[in-house]
1. Compute mean count of other Cβ atoms within 10 Å over residues 30-37 for each of I, II and report the one that scores greatest.
2. A value of 0.10 was derived for FRET efficiency 1/(1 + (r/R0)^6) of positions 22 and 230 (r between Cβ atoms, R0 = 30 Å, to 0.05); which structure in I, II was it taken from?
3. So Rg and Dmax of the Cα atoms in Å, computed for just one structure, reads 23.8, 93; which one of I, II is that?
4. Out of I, II, choose the structure whose coordinates give mean count of other Cβ atoms within 10 Å over residues 134-141 equal to 15.0 when calculated.
5. When you work out mean count of other Cβ atoms within 10 Å over residues 46-53 for each of the structures I, II, which one comes out largest?
6. Tell me which of I, II gives 15.0, 42 when you compute Rg and Dmax of the Cα atoms in Å, for residues 94-141 alone.
7. Once mean count of other Cβ atoms within 10 Å over residues 70-77 is calculated for every structure in I, II, which label goes with the largest value?
8. Determine which structure produced the value 2.4 for distance in nm of label points 7 Å out along Cα→Cβ at positions 102 and 254, calculated from the coordinates; the candidates are I, II.
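Just so it is clear, none of the values below were taken in a lab; they were calculated from the coordinates. Computed from a predicted structure; not experimentally measured. Cβ atoms are built from the backbone, for glycine too; each structure is taken alone.
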Structure I
Amino acid sequence: MGSFHFLVLSDQKVRLAERLRPRQVLGLAQDSGIAFVPLSPCIEWHSYHLPLGVDGIIAEEVARILAEEFDGMYFRTISVGLDQERDAGFRAMSGLPSEGEIFGMNFPQLPLESEYAGEEELRALLSARVSFLKKAGFRRVFVVNHHGGGTQKATIEEVAKGFSGDGFAVQLLHTSWMGKFPVPEQYANYMGVGGHAGLAETIQFMAFCPELVDFSELPAGDLLVSEAGILHNAPEIPEKFHPKNAPQELADSWREAVLADARKKIQTCLSSE
């Protein structure tokens, strides 16, 4: 029986794991040893103007870009999202009914339900993926997450901590980062309003897939949180914070800031190898 040799493929253009043959995967593990695992819900309500997969799409795009830059491998998004039951304070702020179960973005007036999971499911799916990478010889795994609901971040970090050690590291890259970056004066408040599916998250999504946004799906003028499924700090969203006002130039700036933040964290992790 002949022996097999694993080639180092530093110039390999295909980096999506499911499109790679075993020798190519093992070559990337031997070479950079870096893998990116996007994990976020792909079926979650993001109002009428955005696709259901906002979080998963952003996470996978970031993973793809970083895999190309750091000579790594990336995967399709693991579609898992945690969230919580909406309490009385949230319901009052959002103009939602005070009675009945409301979990995550499953508001009574919305026509589609979101797909949520539990902590154990997230742990199991992420652990299986990280275990595969560790056994394949990868040394640095970066979990890219855009979803902020429930205990999503804390659970990912718990799994990462459990696997890290003895030359193997798992780290979370959270892409809904809202840190400082250049913002033109006229847009000073834009990134601090319109939470889930609102102005801020629309800007975030436009940073990576502007072609999938359709503002004609939303009525003009003021919007109601309960009807549009857009989080805000009051039941009514004033027209000035309507998602249609999202500027592409701000989306482009946010994109560069998020990628720069991720690169810095990756470089810090690699320097400890």
Structure II
Amino acid sequence: MSDIFSRIEHSRTADEVVQQIESLILEGVLRTGDRLPGERELARQFDVSRPILRDALKALEGRGLLTTKAGGGTHVADVVGQLFTKPVTDLIAMHRKAVTDYLEYRREIEGVAAEYAARRATADDIALLDRIMARMDEAHRTGDFDDEAEIDVEFHHAVCECAHNIILLHTLRSCYRLLSEGVFQNRLLVFTVPGAREALLAQHRAIYKAVKAGDPSAARQAAMDHISYVERSMLEAERSGDWQRVSRLRLKQRSDAGDGTKTTG
């Protein structure tokens, strides 16, 4: 991890170290699972004594923001996953309406996030989006299905980070967690719809271009259009799956009848 921690300028107390690490977690700079530098290096970056650093890390661990693994260093705790408890996640996975509600929510919230991103993205934010877009193009070119799905989520993460709104950041991260944990198993059906891979790439590029151009209204519309397309495509993929299932059963039934195992009136 590069030097993301700043030298403590004044009293060099444990509280100041705590506040800086808190801010980095809240702003999304430090993510769930990120490993902090070793004690010596971290004390150097903060320019504090190791006893002060230990007190700060102990306080953060006590509040559930950091976790220490024996021989594995200190990591950012899973603070995002707590927004959706396990019982709620299980309920969402079991109910068909939850998918519709999920996409309806994302359409509006991602529209806002993209609009803010177009207004607020810094040069460094755009550089990150440039890299993700290049990887998305490459995954599409090679036809790596799993890569495309993974980078899709990463792209939306990055746009949300460009919005520089803490509440948006953490609520949307919790939504993306539902995707990465496979709560919506049928989300990958979208990629099976004819022409979907090309359409999704074009939609992501439209969001990317609008954010990069600093066009808030175009960014918002592109994000909302994208989620609307995902919703339609999921429905189409599910209906096609049902049609294929019914056709297969019909063919089997007719074949059995032709074999003399079923008579008709």
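1. I
2. The read-out comes from structure I.
3. On the way: I: 20.0, 72; II: 23.8, 93.
Considering all the candidates, the number was obtained from II.
4. So the calculation was done on II.
5. Numbers: I: 20.8; II: 15.6.
Largest one: structure I.
6. II
7. For this comparison of mean count of other Cβ atoms within 10 Å over residues 70-77, the top structure is I.
8. So the calculation was done on I.
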